[in-house]
Structure P
Amino acid sequence: MNYAEKRMNEILNFGCYENAVLTPIDMGRYEAYYLGASGIRTNSTLIIFSPEGIILCGDLCPGKDNYGVISSVGYGPTWFSEPKSLGYLAEKFRVPQVWSAEIAAKYFDHDNHRDGLTEDQLEDFNDVVDDLKNGRIESDRDMYDRLDGIVDLCDGIPGYQPDPDMLGHIAAINRKFAELYQPPVNKRKITKNMADTFALIMAEIPKAMSGINWHLEEVIEKPELTGYTKQDCESDLFEYELIDQMGDGDYGFYGNVLFPIGDDRYIKVSFYE
């Protein structure tokens, strides 16, 4: 188990996430949730699914100085509702690389890095590897200075990895979100019956609006009907239509038509001549 995975498990067992709930937050067009035991901002992570990516912010969030992080564009709740590998999350949330003496020691502690070294170089090299293992080298710069002239570092300095603290926190949020997430009711998929009904309605409206310029507006529930007049409809699909007409013969008529579709709901169509 690497440090990022260990950090993920620590955070999942921390009180704020161990008994966490996922609380929907009204952010207009954007789907958003607080992840935490309280259901409010305190000790919670705010997860926002924006057009620019998944934003993780709030009182308890990953990122330097608690500023939060954002994923690459194009990812939403469906993608985030399945547990992802640490490497995949690091890529999509662009987790910054940090240097680790432990990772560098593992890289260098192979015989192929010792091939071709002189006796003096080999002694110095082994000392560096030992110091890396025991935490006596604190930066990539110190390591570079001590290995310069012993091994070729032109291809880059080894020892870098995605920030394990940040990555572990992102992974913990992902795991808990995947456990708790239920798609909103209004995210239902369009079934064949729904598609057939929509196609039938869209085929009948032109019959009812024959010879008139019209525009499909919206579906409304329990509308205010003051000013509307009930009359027969040219389409057999609708029992009647409600029309609110304005204008005159000199300048043309315009207004709205409501077509009933059941349960006190109507399709609203605007028109003009």
Structure Q
Amino acid sequence: MDKPRTLTDSHLTEEILDAVLRQGADLTVYLEPDVTGPRSTGKDPYRENYALPHIVAEGSLAFCMTRGDHFISLEHAGKQLRSYYAYSNIQHLWVHYFPHIEDKALTVLAGLMSLANYQKLTWIARLRNRVLYDSADPTLQDPSQIAEAIEAGSAFTVTVLDERGIWRKLPVDLAFHYPETGAFRFQTVQHWYPDLFDQPALIDRELRENAFPTPPQPAARAVQLRQNFGAVSTYRSLWLDGCMQDIRQMESGKEDRWQRLILFCD
């Protein structure tokens, strides 16, 4: 079997982001933390990688999130605090965040830190999925292909462009085919993340204006901004007729329209 085509770079480039959003490439980040840095919790040098299946992008800027539920400590597990990471090409930013209930409201505690904490970082995109449907390409709109993939037990991922010009790449949790009407519905995996991720261009501008320290500034290794943010869900209910709903719209009965939808399968 041929190996999938792979793109790698020390930066999240437009080429890599395009491969992920429009060609269905799987995104991973490889890291070598600087254990001598002020933010390090490790004693011995180590290497790690994280799959980044959840992505929010605006233009060439993106927040890329892990699957989550990372084990941090027994204390965190006992309090049922879920742990997630996000890596970004916005001002060399990475984020550790915890969705939780505070004052009876769902919120997300996030720590904003610098990628200066890593002595090596590589973005890796593997093109190993096929495009099954693309609303912008009439040659990729065969419903029988989607029905067959569902019946075959394929795993799906979807990228969707909303009316604000925000791209989202989301793993599909449930795929539905309604044979009597010919309709298809895709429900994506659910997790909560800080609402700042939904405004990549704005956050980039605000961090620049507030002089968020970036490499090679010495202060970048120590920076950590911690605060609570509003909670936004990765969950979307998507229909091929253009209808899209998030969790809160599911409750209210309202809906949005997507501009473009691309469905990938393994």
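Observations, loosely collected:
- Computed 1.29 for Rg/Rh (Cα atoms, Kirkwood Rh) - originating structure among P, Q: P
- Look at mean count of other Cβ atoms within 10 Å over residues 114-121 for each of P, Q: the largest one is in Q.
- Among P, Q, structure where helix-only ellipticity at 222 nm (-39500 (n - 2.57) for each DSSP H run of 4 or more, over all residues; to 500) as derived comes to -9500: P
- Comparing relative contact order in percent (Cα under 8 Å, 6 or more apart) across structures P, Q, the highest value is found for Q.
- Comparing mean count of other Cβ atoms within 10 Å over residues 90-97 across structures P, Q, the highest figure is found for Q.
- Parent structure of the calculated result 5.8, given that distance in nm of label points 7 Å out along Cα→Cβ at positions 34 and 154 is the read-out and P, Q the choices: P
- Value 2.5, calculated as distance in nm of label points 7 Å out along Cα→Cβ at positions 130 and 170, assigned to which of P, Q: Q
- Highest-scoring label, criterion being mean count of other Cβ atoms within 10 Å over residues 98-105, among P, Q: P
Values quoted throughout were computed directly from the atomic coordinates according to the rules given, and no laboratory measurement underlies them. The model shown is predicted, which means the values in this text are computed figures rather than measured ones. Cβ atoms are built from the backbone, for glycine too; each structure is taken alone.
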